[in-house]
Structure I
């Protein structure tokens, strides 16, 4: 199983980056950035990063999400981050929900 996969959503009106890894580690950085670039290059104007498998996210990857959000806005696209409750709490504690659409989803496997 690949840790990152970009696919169209079920309705076909958005592109989704599915993060299947249970933990993002430094060695995964380049592959994560490449998957985000692939997501941004898609023709859909709605983008979704699904990080439901993560119980926490480290600053390196948070910075990458912030950068992706800025690039999406510059390209006339919208980005939504769908995360497990613990990660949503973490991102909101940093006030990232002021500039980024952060939605809570059920933890993976439920």
Structure II
């Protein structure tokens, strides 16, 4: 499994809490998240929001980078990029890191 940490931000003026058009886009993406996750075999580990910083961190597990990218290219997810910037980082669990360190000896 591939662990992806997604970090997204938006400007205060674009915040879905105050911008009706962006709220509609965000709610559409959230309403399709479970269906798209099942379609691509992607599990959401958790989503955290820091409202005062207009910051969201989401962690998902994907079967492959191809599956993750395919889900990211779905129209409801692409629309989010009209008002958010996103970073995707590949991560390891502590256990995976320890296994790699043990093998490096």
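For which of I, II does distance in nm of label points 7 Å out along Cα→Cβ at positions 1 and 73, calculated from the coordinates, equal 3.4?
Answer by label: I.
A value of 42 was computed for relative contact order in percent (Cα under 8 Å, 6 or more apart); which of I, II is the source structure? Spell out each step's value before the answer.
Values: I: 24; II: 42.
This value belongs to structure II.
Between structures I, II, where is distance in nm of label points 7 Å out along Cα→Cβ at positions 41 and 65 highest?
Working: I: 2.4; II: 1.7.
Max of distance in nm of label points 7 Å out along Cα→Cβ at positions 41 and 65: I.
If you rank structures I, II by mean count of other Cβ atoms within 10 Å over residues 17-24, which sits at the top with the largest value?
When mean count of other Cβ atoms within 10 Å over residues 17-24 is computed for each of I, II, structure I gives the biggest number.
Out of I, II, choose the structure whose coordinates give Cα extents along the principal axes in Å equal to 54, 31, 17 when calculated.
Matching structure: II.
Every number in this text was worked out from the coordinates using simple rules, so none of it is lab data. What you are looking at is a predicted structure, and each value in this text was computed from that prediction instead of being measured. Cβ atoms are built from the backbone, for glycine too; each structure is taken alone.
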